[in-house]
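Only the coordinates and a few stated rules stand behind these numbers; no lab work does. For clarity, every value in this text was computed on a predicted model and none was experimentally measured.
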Structure 1
Amino acid sequence: MKVPLEWLKNYVTIKLASRALAERLTMAGLEVIGIHDIDGQPVFDIEVTPNRSDCLSIIGIAREVAAITGQRLKLPLGQGAVGKRQGNRKTKSLPCPTPHAPCPSIHIEDRKGCSRYIGRLIEGVKVGPSPEWMQRRLIACGARPINNLVDITNYVLFEYGQPLHAFDATRLADQTIVIRRAIANEPITTLDGVSRKLTPEVLVIADAKRPVAIAGIMGGVGSEVTQATTDVLLESACFDPVLIRRTGRMLGLSSESSYRFERGIDPISVETASARAAALICELSGGREVALKDVGTQPAARPVIQLDATRASRWLGLPLDPSTIRTTLARLGCRVASTDARGVVHVTPPSFRQDLRRDVDLYEELARMVGYDRIPATLPQMAMIESQTERSTSYWRIESLRCLCASLGFTEAVTWSLISEPALTQCRMAPTSAARLANPLSQDHALLRPSLLMGLLQSVRHNLTQGASGVRLFEVGSVVNNGKEQLRLGLILSGVWSRDWRAKAPGDFFHLKGVMESLIHRLCTGALHLKPAGVPWSEPQQAAEVRLGERSVGVAGQVALAITQALDIEQGVWFAELIVEELLTARRPAPIVRAPAMLPPVKRDLSVLVGEEVPFASLDRVIHEVAGTLASRIELIDRYTGKSIPQGKVSLTFSIEYRDPARTLTATEVDGLHQRITQALAAQFHAQLR
């Protein structure tokens, strides 16, 4: 927003030097990013935040300067009652004084898109250049002077922040204005010379035959002011910000008007700016206002905000008494009632401050006016919460899942839940498998992800290109499949698994399988099983369905080399995606905590020769069955095949610890138990003692 200092001084007395004023504005939240010299006058370049649409005008900046410096604001139309009436009014009109200038007929078909529309008919205008002083100010604001009528609408736009438009009234069919949605493929050529086909999502200003403007954005060719114009219909309206923003993005069209409508305008300025522009047109073009129609709903009264002075002081870390609060907020244009017995100040924000809705918004205003640099540095004070009962059980279970993944050597990643269609098809998934946003901000974020793979692959690629030798990531995030949201756990690994200098082993599917087994063993009841399956994103015969008992809980496999090579990943990538709800459903009960044993164990080793086909789990089961609770630990410490071992046989050595929690076991008891284990293994597996 460019603000000429000479123009600003019309509305507020400024005694500060330009640089001092720029510093004060910046400290109050309106950052002055530069001061330019244009035709010998300083012009402030101010960065206005999206929530401060009231500052997209010279008067809006003047209000801020008046509040900061304690000066009085001087408005162009004085302090009259224009725009101060409240309530609901459908139509107000003045009688037409001449038979050849009928009152304009104005109809609002879309009351949500346009809440209010004021049309003023001005006769007898003479189009010519605008005064030098007006041209100088427009140029300083970055606008190009055209003629007195167009320049006046631009001048008032910069002055009040209210967009206006001037139609040639004689070129409007049947002297009619209709605010409606466009008909499908309805054509219009806008003032930038581009022909467009409109859709029903677009709000238009139309006459009895055709659209004459895209509401809130740009007028159309055929109804614009020309050198031959003698009668003008001056438009001032209030349009829905969301609708204007969506239309501008869809059409790829923006203007000074849409920039302000998108952020919300002061509903009162619809009337005040219209009156100001009409007065200037009559003064500078020799015209005469002959009719006015005000259609729609008057702005509703702003709700009262209750501000607790004690709470405001605690939040800001700055002592503020009710008197200071009332004075400060009154300078900002708020209507402040007297403080009640509880020390609560009742505040009604002005119409131009649509961003003031809650007490915390007023706290920020107090901080701005006091000065952020004058607020002392203090530690925040807060009440400690004794319990976290407000968080659900599922929240803590998901947190424990994250902790388990981290304990297994994985780093948590958080990736975009919105993806592009090329990223989806690159992973061999159909575009129809993902939910598409109705109004995406960009095509790179147009789809809701159906899998965590796309984001995690990009994270792997980024880490490897930054020099990482190995990547192990996990993510717990939502995906959308068939219109249904689901929470999933993604595990991905690539590159070096072990960083031991003796053997830098690369990660593979067996590492991924081991991680899943450890995770499920520590989290769930039941055992993990893998069933070969085809997965679109995997290498052929390199993927499996992950099952927990009879339930499918996800998939795992190697990402297809064609996918990884397209991402410039030169090494294998292994990925698993598990359904969190299934994991939590099968969650094992909390473990029983036992005190450390007070008595020492008796250790024995057992080496047996068995067939290679005998699984370790079967041997371990028999040892547990025979020893019962006395076997406190059973560990396989050696597996050997060599010259001294017969063909088809394998030597297994177990280390067994025997312990009784109530007494010390004798050597005779342990030897007898050890012998019974040997006999049981020989009977069931033909195991030979070595």
Structure 2
Amino acid sequence: MQFHKNLKISLIPLLFYALFFSVPLVMFTKTSELFEFNKMVAVYIFTALIVAFWAKEMINTKRVIFRKTPLDVPLLIFLAAQVISTLLSIDFRTSLFGYYSRFHGGLLSSISYALLYWAYVSNMDKNRVVKTISIILTSSVFVSIYAVLQHLGIDKDIWVQDVQNRVFSTLGQPNWLAAWITALVPFTWSFALNFKYRSSNFKLKSYYFLWLGLSALFFLILLYTKSRSGILGLLVADIFFWSSVTFINIKSKLSNKKLLETFVICHLSFVILAFLSGTPWTPNLSRLVNKNSLPSTNDQSPTTNFAPALEIGGSPSVKIRQIVWRGAVDIWKAYPVFGSGVETFAFSYYKFKPQEHNLVSEWDFLYNKAHNEYLNFAATTGTVGVLSYLILIISTIIILAKKSLISNAKLRMTNQAQKIILKNQNNLIFDIWNIAFLAGYFSILITNFFGFSVVPVALLFFLYPAMAISLGQEGEKVKEQENNFKPSNLQRLAHLIVILFTLLLFYHIGKYWYSDYLYSLGKSYSQAGEISLAQNFLTKAVKLSPKEAIYASELSQVYSSTALVSIDNDDLNLAQNYAGLSINLSDKAIELSPNNVNLRRDKARILLSLAGAFPDLLDEAGKTLEDAIPLAPTDVKLLYNLALIRARQGKLSEGREILTKTLEMKPDYRGSRFALAMILIDEGKKDEAKTHLEYILDNINPNDIQAKEELEGLKSI
């Protein structure tokens, strides 16, 4: 096994540069998810290309190009745990590709990151690491500029969220942007210190202030995200970086004055920006000057109307997070060894969701992550999975820490300060970068604790150690092949196999992306009422990806809409045909993903919509909900809809009992209160009905028109 670099002809470094530059920027508005889906597909494409060219170089040189590293075994243990958890998963496809709408975190993404790690350490040297970091920071400048423009309102009318209040740029969510940008900040400090220690001319001095300016820009973006976890991550990274660099300075007898100047300028800019822009805990300057502009306690950011508090950082997030974490622990207890399956939290949480979740404002939101990366691993991959993840983390920290200690040891070998500076000053940036890698890595661990990893952050998580390891290796220049070099027949065959395999991967990646594109178009047309166009695109999506359950479910809903239109047109034969297609396709979706309670919910909705013309379907709708309830025993809406079905079937007492149960779970559920009042009126229990109607007006909505009318009607009797 050898480490090999052909510095002149290898395309692998260029592909890595393109990967790191493009992934944070990639987004596309016509897919079902604008950000993470397209970033994940980009990672798949670059992984296929990098591995293909890596294989090509090994074929050309007739040797294995692979560098052994201390992280190989922990990484293999982690992948093994992921594979086993996927094979035992309650939803294999979700564990393979990741939860649909998240896409990241499935087995294929983990394999991609691992391959990228091994490709990086085997094909990159310290000069290429420098370029890699520069490319990442260049990309981050574009991301930051867009974030500033968002704060100024450039696209405020495009997004549902209040993007001016909390920017997310090209990453799609404020906390995701904060986690990514925080992990990069230490490198701006590294560059600044490098130029500070070498600032013998004006050009280098200007570079010094350029990097300090970039550090300030990143901090401003962090403030614009209003991400508390991001700010905490930066605080940890900041303390670790500057204390470690100070230690290096003292031991190496380098200029403490230069270090202190850099520290003061950097942090003074932070203080000024925090004062001007405000933080999640403090108002900005304009609000301090004009106290009347402060929002009242009843004001809510528009963002809170469209996303869970856990994602937007609202005040209820602590309480909600505790509930979700308790549910994650319960999942782990139920699946203690290998978990419920990689990325299956959205399915397993329904089954173990604490009843208290019904009492918070986001009670009916779907939680597809535990909002704690470590508990998420425990729930979905069990004890084996979370331990393998922790082993990977601890091993990475040890590797990065050792790199720093080795650098310090080298610096301490020389006794005379002048000799140290002459010998080590040009390489000081590499020594400080080892600190920067570890500081950035610590920030990721912090933000992951309060959230979860996304594609750009995961790239840094897996490839920071690869960069740190590659930072200590020189490239090996090898001879260029002669112009008349002719590969052997065996080499030609190997090249052909690599090309065909890569093309096959591209085909599947392209099909994966295009089927989602068709699904997104079909869903958009369905929501717009363009049933014919929706059916056309969704049919193509299902044919292209027949094992994707949500495609089948969406098409089944379009078929049911067509059936309803046919009923309105008095074409019962056509209606019956489409109703049958709809139900069969919905059954297929459930068969593909039997633990996805939302698919059963969709089927019940379809059956209820068709039951007016086909009364027999009412029984099947009830049976569908009964099958769904064990998968989500604390889901109030499932019980509520089952109660309505029982009432329509004339089973008033059974409906009343179910509604009473829902109110035990969620006393402030208006639907159950009102429905129960209607049943009680039908049963002649008017006083009890009044109690529920008055509760609605006193505790839920004093302007509820229906409740007022029914209550007035009862009082007039």
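Tell me which structure, out of 1, 2, gives -9000 once helix-only ellipticity at 222 nm (-39500 (n - 2.57) for each DSSP H run of 4 or more, over all residues; to 500) is calculated. Working through the options, I get structure 1.
Which of 1, 2 yields 1.88 for Cα Rg over 2.2 N^0.38 Å, for residues 402-577 alone, as computed? Of the options listed, only 2 reproduces it.
Have a look at 1, 2 and say which one yields 3.5 for mean projected area of the Cα convex hull in nm², for residues 154-193 alone, as calculated. Going label by label, the one that fits is 2. Assuming 3, 12, 20, 23, 19, 12, 6, 3, 1, 0, 0 is P(r) over Cα pairs in 10 Å bins from 0, in percent as calculated from a single structure, say which of 1, 2 it is. Corresponding structure: 2.
Comparing relative contact order in percent (Cα under 8 Å, 6 or more apart) across structures 1, 2, the highest figure comes from 2.
Calculating Cα Rg over 2.2 N^0.38 Å, for residues 66-433 alone for structures 1, 2 picks out 1 as the one with the greatest value.
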